[in-house]
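Alright, structures below, take your time with them.
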Structure P
Amino acid sequence: MSPAERQGLDVARELLSPAGREILEVGCGRGAIARGLALAGGRVVAVDCGRCVLREAHGTNVPSSLQFVAGRAEALPLREASRDVVLFFNSLHHVTAGDQTRCLAESARVLRPQGHLFIAEPLAEGPHFELGLPIDDESAVRAAALSNIRRADSLGLGLLREISYTQRARYASFEAFRLAKLAADPARLDRFEAARAELKRRYERLGERCNGGRAFAQPMRVHLLQKRD
């Protein structure tokens, strides 16, 4: 039986109860998760290293309880023990495998005692993973992320829960898929154009039609950890 289909924001709200909590999202992208947590009552700082992405995120209705900040997961621009929650959503595997432990250590540094670290990572399987294979085979870096999460106890982060679910990535068009891939990593441009024909075939073959676009199932795994005193 496959994991239940859910939206990532719903999973985060259920596990984190964000109202009144000080939250840091690392690798926020366009800020959809950060906005959702802010609208659910959290006080959110959202960090990303992509300045173009941050400018885009700033451009649309930012709640007063949400602040976007430029920064990197390996050197978070927050003081020690200043957050109740640190959240990575689809972002830890974008850090090179050799730097992932440093990112987790930085998360532990900015968490208060008994604070929560929420990490949602895509598995290296499913239609959405297969769609992107011609430009990025992330099997190794996603496996490294899982391995490093499971060793986080050495950083003072104990595992509370591990759950799986399936979410769907939706694109209004093939061009929308292209723009999403380049927004996450502009360096993909040459690889994308070289593989355009194959990517288009996969987009049409793997995607389920939805509201004029396509939806692609992506299995996910969430680890919820807690910082010890």
Structure Q
Amino acid sequence: MVETHWNMKPDKAKAMMLAKRQLAEFVCEAVNLEGINFTLPEIQTLLDGITVGGHKVADQQIALNQADTWRKVFELIEKDQFKITLEQICELHRIAARDEALEWGKFRSGGVTISGTDYMPPRAASLPELFEKMADEASRIPDIYDRAIHLFLTMARCQFFYDVNKRMGRFVMNGLLLSCGFPAINLPAKRQLEFNQLMLAFYETGDQRQMNAFLRSCLDGKVIEIMKE
């Protein structure tokens, strides 16, 4: 597996160490992108097993679901068991979307829409075939970041689940990166407007180039330098 943009050296132990240290940040940014306003210290407190006052129980559960999914991704990677398969993605969704989505742990059984765009995601009956097509296309992309971003964007555009699609796409993107020894991309909530605008354009056209450049720009420069050492 190659990385052609920054010339980072693949190192799974180092990439995993960095990701585990960023767990609270990953969770905080993810829930903030969903409009759930936790601070980083509050997320750190919550992940230590202490409830945080002033927040809905449901919002706290969403944050805990994110942390639990990250821990499952870490576990799979450490056992060399992380795979892009329908079964494993549904297993992760069962954790990430617990008590939040209409159905969790399986592909949606009906239609959905995406707010802000006229684009209509594919019919539910076509989703298993589209998933296999996505995995096959990704396997033929040589650059690891292009491959990982392709998976995220395709999952977001296909809307395989009733909810938690973009978060699931990020788990798959980052699970692949980490399993190949490269650092995860953490999408900062402060860039939410830019992200939303680019995603709406992507939904309409399917052209991944602008979103690819945006997601690459979210990779922490300090992390890149550490991986190049």
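In this comparison of P, Q, the computed figure 15.8 for mean count of other Cβ atoms within 10 Å over residues 160-167 is attributed to P.
Suppose you compute semi-axes √(5λ) of the Cα gyration tensor in Å for every structure in P, Q: which one lands on 29, 19, 17? Could you put the intermediate results ahead of the total?
Working: P: 29, 19, 17; Q: 24, 23, 17.
The structure behind it is P.
If relative contact order in percent (Cα under 8 Å, 6 or more apart) is calculated from each of P, Q, which structure is the one that comes out at 23? This figure was derived from P. Out of P, Q, which structure matches -10000 when helix-only ellipticity at 222 nm (-39500 (n - 2.57) for each DSSP H run of 4 or more, over all residues; to 500) is calculated? It was calculated from structure P.
Quick check: 14.8 is what I get for mean count of other Cβ atoms within 10 Å over residues 136-143, calculated from one of P, Q. Which structure matches? It must be structure P, since only it matches.
Taking distance in nm of label points 7 Å out along Cα→Cβ at positions 48 and 88 from the coordinates of each of P, Q, which one would give 3.4? Considering all the candidates, the number was obtained from Q.
Since every read-out is calculated from the coordinates, none of them should be taken as a lab result. Nothing here was measured: the structure is a model prediction, and the numbers come from that model. Cβ atoms are built from the backbone, for glycine too; each structure is taken alone.
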